[in-house]
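Heads up, there are several structures right after this.
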Structure P
Amino acid sequence: MSRVKRAVHARKKKNAYFKAAKGYRGGRSRLLRTVKEAVDRARCYAYRDRKVKKREFRSLWIIRINAAARICGISYSKLIHGLSKANITIDRKVLAELAVSDFEAFKNIAESAKANL
């Protein structure tokens with residue numbers, strides 16, 4: 001059986017870990033075992049938080065829509081119900097953007113939702 005020399009592959013794997021840990025403090029960027037733990041944990045958090053980010057943005061949009069809707073004299077839930085009854089299909093991201101940047105357009109949408117309740 002032939003002999004396998006692992007130096008190149010092992011160094012490549014090791015350097016990939018050290019590159020990923022660049023900027024970490026102390027041994028978390030210098031000691032291989034600690035670097036592996038830190039990078040693996042960071043990758044787990046990154047994977048999880050890519051999902052959490054979507055939830056947090058939706059929550060933020062709902063808060064903004066609710067605040068603008070209450071200025072127009074309607075609650076968030078009634079606004080969404082009125083929009084669905086009026087067959088206005090506009091997502092929360094765009095509604096929140098309208099509430100922040102173009103309040104007059106949002107007010108018109110809110111009025112049409114109120115009319116369809």
Structure Q
Amino acid sequence: MPKTPMPKNMSSTILEELYDVILSRRDADPKVSWTARLLLEAPQLPARKLGEEATEAIIAACAGNREELLAESADVVYHLLVVLAAAEIPLDELWAELARRRAQSGVEEKASR
């Protein structure tokens with residue numbers, strides 16, 4: 001399957017754009033915006049949905065269903081961003097944590113917890 005080349009920073013740009021859309025829905029009508037409803041019922045509803053989507057992604061991965069795994073993974077990312085937005089955690093803090101962890105091996109990082 002051919003891959004479409006993507007600029008190196010495109011993935012973070014897409015995540016940042018999605019995060020901004022999520023933030024913009026804070027004051028939207030929860031009757032017409034799923035994101036607004038999730039934020040209104042935070043932290044329980046978005047956290048529960050994140051868990052459900054993660055479980056569905058696990059099932060798809062274990063079944064070897066690539067298309068379903070891709071779709072469920074997008075749902076996981078969206079719901080994670082909603083959970084972060086509800087907790088008022090900006091993406092810059094997530095990027096900083098990932099950068100911090102990249103500076104050490106996974107084994108070292110796990111041992112530090």
Identity of the structure behind 4.5 (criterion: distance in nm of label points 7 Å out along Cα→Cβ at positions 36 and 76, calculated), options P, Q: P
Structure with the greatest value (metric volume of the Cα convex hull per residue in Å³, for residues 20-67 alone, set P, Q): Q
Structures P, Q, by relative contact order in percent (Cα under 8 Å, 6 or more apart): label with the highest value: Q
So if we calculate Kirkwood radius over Cα pairs in Å for every structure here (P, Q), which label has the highest result? P
Which one of P, Q has helix-only ellipticity at 222 nm (-39500 (n - 2.57) for each DSSP H run of 4 or more, over all residues; to 500), as calculated from the coordinates, equal to -25000? P
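Where a number appears in this text, it was derived from the coordinates with a stated rule and is not lab data. Just so it is clear, the structure is predicted and the values come from calculations on it, not from any experiment. Cβ atoms are built from the backbone, for glycine too; each structure is taken alone.
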